[in-house]
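Following this line, the structures themselves.
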Structure 1
Amino acid sequence: MSAKIAIIIGSTRPGRNGEAVARWVFDIAKQRSDAEYELVDIAEFHLPHLDEAMPPSLGQYAHPHTKAWAEKIGSFDGYVFVTPEYNHSTSGALKNAIDFLYAEWNNKAAGFVSYGSAGGTRAVEHLRLVMGELQVADVRAQVALSLFTDFVNFSEFNPGAHQTEAVGTMLDQVVSWSNALATVRAA
């Protein structure tokens, strides 16, 4: 059975660059035969600001939107987070979506595709800390897209050719770690 990997669009902002970036990653991933890939858009889940009374670690979700989000996220073995960098961090919408859940993330792998004026690297550094708390193994390889060189006028996505190879390396690691962690999830 091959791993199921979600490519998560981590922005809900109108006119966001994240959708074009995530679709590019998904198109690259679909050409591979090592896993099953799915594009997941947090905007489609209409998550309000975290509104669950119980801590997510208890898994006692009260709201239908949380239950739908938990079911979707729990169905994957690994994740690729596509994140903008806003004010040296990830988007509030992505952080909020992550914070809704706990066990659904555990013992899985994650990779990152970021974009921003400095390639979104500071957003990824923050996400790596969050992943550690959620027992997610984050892989070393990441794709850092510059608004100056991988976009035209900061809005039209036009990645450099070398970025395709970077996506491949990151996906190699996410799939490998997702498969390796299957034994931990099964225990």
Structure 2
Amino acid sequence: MPDPNPAALEFLLNRRSRPAKTLQAPAPDRAALAPILTAALRSPDHGKLEPWRLIVLERAALDRLAALALTRGTALGLDPDQIEKTRATYADSPLAVAVIAAPVASEKVPEVEQLYSAGAVCLSLLNAALAAGWGANWLSGWASHDRGFVEEGLGLAPGESVAGLIHIGTERAAPPERPRPNLASTVTWMDR
């Protein structure tokens, strides 16, 4: 017989990300962030490989990454509006956690499953931050896929990639509810 947790289910049925541009200081300090990070690392991990790691980006790091986004975007010849949007995301964020996919050589666990595990860490981190009362949003963007940016800015090794950037802070204004997927159009039931 199941042992339901109605409060957890209610949270999941009503959870919603907070737009990163609505987040402001204060952000959780290291003590407040520790249980959020701990919850995130309880994600599914076939083979217990821990094919991910976290980089907590505090104010000075976010400012450095904002400047690097400007430099890299200009060097890549990107549209100035696209560069500015990414620069501002780092400059305006009170705190972010980079979830790094770091696949491990394994005969039993395909790399794709390890990448899914890193994605699960992103969602668990986002939900843990929201459950702890913070505003949070999962973003990526061109900079997180640019090797020059991630190697210089985050120190990523070959084979590592950014699964997501979870921005966390205090919410300025609650976003309006948005339409959600329709169960009837997204679920197929197979009974044989």
Structure 3
Amino acid sequence: MDLPDAGFRRVLVVGTGALGVAFLPFWINWLNNSLPQTEKRYALTRSARRFVSADAVSVLSGREVFIDDWNEFSGVDVPHVELARWADLILVHPATLSFVSRFALGIADTPLTVALQSTGALVGVAPSLPPGALKNPVVQGHLETLRSRPGVVLAPTVEAESASTGEVEDGGSAPLNELYDLCCAAQRRAGP
């Protein structure tokens, strides 16, 4: 594991509304076993909660889950500022087409997207795209924007079977451990 060289002390894992977020409990266990000294927090978008419960994530992580919805916070809370400052590394896994597009365009309409647009943390993104999306020039442009953005690591997509069509094609999200390793490598290249 690359943690000693990378120096990530605080990692925020963000699950979005792709079906692969259902495996987040597995990845929580992997992170706890692989990175026991790293402080970890978890965030779920509203759409992620269709596939994984905040209660399960909270119990497995031992922490309250950050829900990406302004209605979850009082008028005096500023969760986006605290979250943006807290993390050394933010891993968005899996990242839906909607999330990738909004992040690439700089849209900041939820607490989490505001935090991502204003953080100094390294942000790793593992896209999980529907069949055919990689052929779309707009999607290609969004991916290229993220690939070239300083402070962002974009994992390559992998072949996966679509839950909708049953077809196997490129567009699945890379495993979380691979996204983490890509971020460690990028951190080492960037230096202190």
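Bear in mind that the values in this text are calculations on the coordinates, not laboratory data. Computed from a predicted model, the values in this text were never measured in an experiment. Cβ atoms are built from the backbone, for glycine too; each structure is taken alone.
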Output 17.2, 47 (Rg and Dmax of the Cα atoms in Å, for residues 8-111 alone, calculated) maps, among 1, 2, 3, to structure 2
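Computing distance in nm of label points 7 Å out along Cα→Cβ at positions 96 and 128 gives 2.0 for which of 1, 2, 3?
Working through the options, I get structure 2.
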Comparing distance in nm of label points 7 Å out along Cα→Cβ at positions 48 and 88 across structures 1, 2, 3, the largest value goes to 2
Working back from 2.8 (distance in nm of label points 7 Å out along Cα→Cβ at positions 56 and 136, computed), options 1, 2, 3, answer is structure 3
Calculated from one of 1, 2, 3, semi-axes √(5λ) of the Cα gyration tensor in Å reads 23, 20, 18, and the structure in question is 3
